[in-house]
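**Q** Multiple structures are listed underneath, in structure tokens.
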Structure I
Amino acid sequence: MPQDNRNFYRLPVSVPAARAHKTLHDGSVLELSDPLILDLSIGGLKLHVREPVSANDPLKLTFSFAGEAFEVTGLAVWVSDSEFSSRRLIGLRFEGIDTKTREKLARLIHREQIRNLKMGVR
């Protein structure tokens, strides 16, 4: 995994994405099977997938977090193959996220962070 260049707090989560896909160079779409979000911030997320993804691939995800639905697009900024499985870890930076969505995500992440701190989880 590359050097940590995070600008925002990342909340550890285990959230299955309802849908995730990448757009291929020819314009076709490759659905990613069993996408799992492992951490989440207002700037991006860490995603676990089976299919090959390369740095700079555009991805689109639909997921629910804390009872709210989100649809985001982003760019894979790093990809790491797992030593122990055929799955890959992807660092996704959100692209073009609107202010309303970013504020909603920030509010929910903050709420979950506070709840985790009260429960002694970091």
Structure II
Amino acid sequence: MRPDRSEKEGGFTLVEVLVALVVTALLLGIVMNAALQAKARLHAAGQKSEAVAIADALLTARAAAPFDQTVRQGHDGGLAWSTSERRIEADPRGLYLLSSIDVRVKDERGVLLFAAQVRKLKAAPQ
């Protein structure tokens, strides 16, 4: 006896399965893209935080040291930094001077992550 073809058989058609696979692949691609972007932002935030900490330490050290116009450069944790100090003004007696301390921190590609400038009153060099 032949089965009745008027009744629907259970299961999915090939087209339905392929559509489900395409939709799943698209959703997976969107999720993976978001995860990669979040990872990149996390790395950038970590570098920015490290750059701020390096700049703070350099500014503190330069502010406590005697006036010196020498430009200093170095590397720390994959980041390049530079400090410079310049004289802005001196008092008429020559005892004190106002200096500007500049700090710049860049990443390995040369992109500026953090820059700061501080003015400090210091004893004039003798």
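Laboratory data are not the source of any read-out in this text; all were calculated from the coordinates shown. Worth saying up front: this structure is predicted, and the values here are computed from it rather than measured. Cβ atoms are built from the backbone, for glycine too; each structure is taken alone.
**Q** Please state which of the structures I, II yields 1.0 when distance in nm of label points 7 Å out along Cα→Cβ at positions 60 and 76 is computed from it. Display every interim value, and only then the final one.
**A** Working: I: 1.7; II: 1.0.
The read-out comes from structure II.
**Q** So, one more: Looking just at FRET efficiency 1/(1 + (r/R0)^6) of positions 28 and 52 (r between Cβ atoms, R0 = 41 Å, to 0.05), which of the labels I, II belongs to the structure with the highest value?
**A** Working: I: 1.00; II: 0.65.
Result for FRET efficiency 1/(1 + (r/R0)^6) of positions 28 and 52 (r between Cβ atoms, R0 = 41 Å, to 0.05) over I, II: largest is I.
**Q** While we're here: Suppose you compute distance in nm of label points 7 Å out along Cα→Cβ at positions 12 and 108 for every structure in I, II: which one lands on 4.3? Please report the intermediate quantities before stating the final value.
**A** Working: I: 2.1; II: 4.3.
The structure behind it is II.
**Q** So, one more: When distance in nm of label points 7 Å out along Cα→Cβ at positions 20 and 36 is compared over structures I, II, which one is greatest? Before the final figure, lay out each step's value.
**A** Numbers: I: 1.0; II: 2.8.
Max of distance in nm of label points 7 Å out along Cα→Cβ at positions 20 and 36: II.
**Q** Same structure again: Can you rank I, II by Cα Rg over 2.2 N^0.38 Å and just name the one with the largest value?
**A** Details: I: 1.04; II: 2.27.
Structure II comes out on top.
**Q** Here is a further query. Could you tell me which structure in I, II was used to calculate helix-only ellipticity at 222 nm (-39500 (n - 2.57) for each DSSP H run of 4 or more, over all residues; to 500) as -15000? Before the final figure, lay out each step's value.
**A** Values: I: -5500; II: -15000.
Source structure: II.
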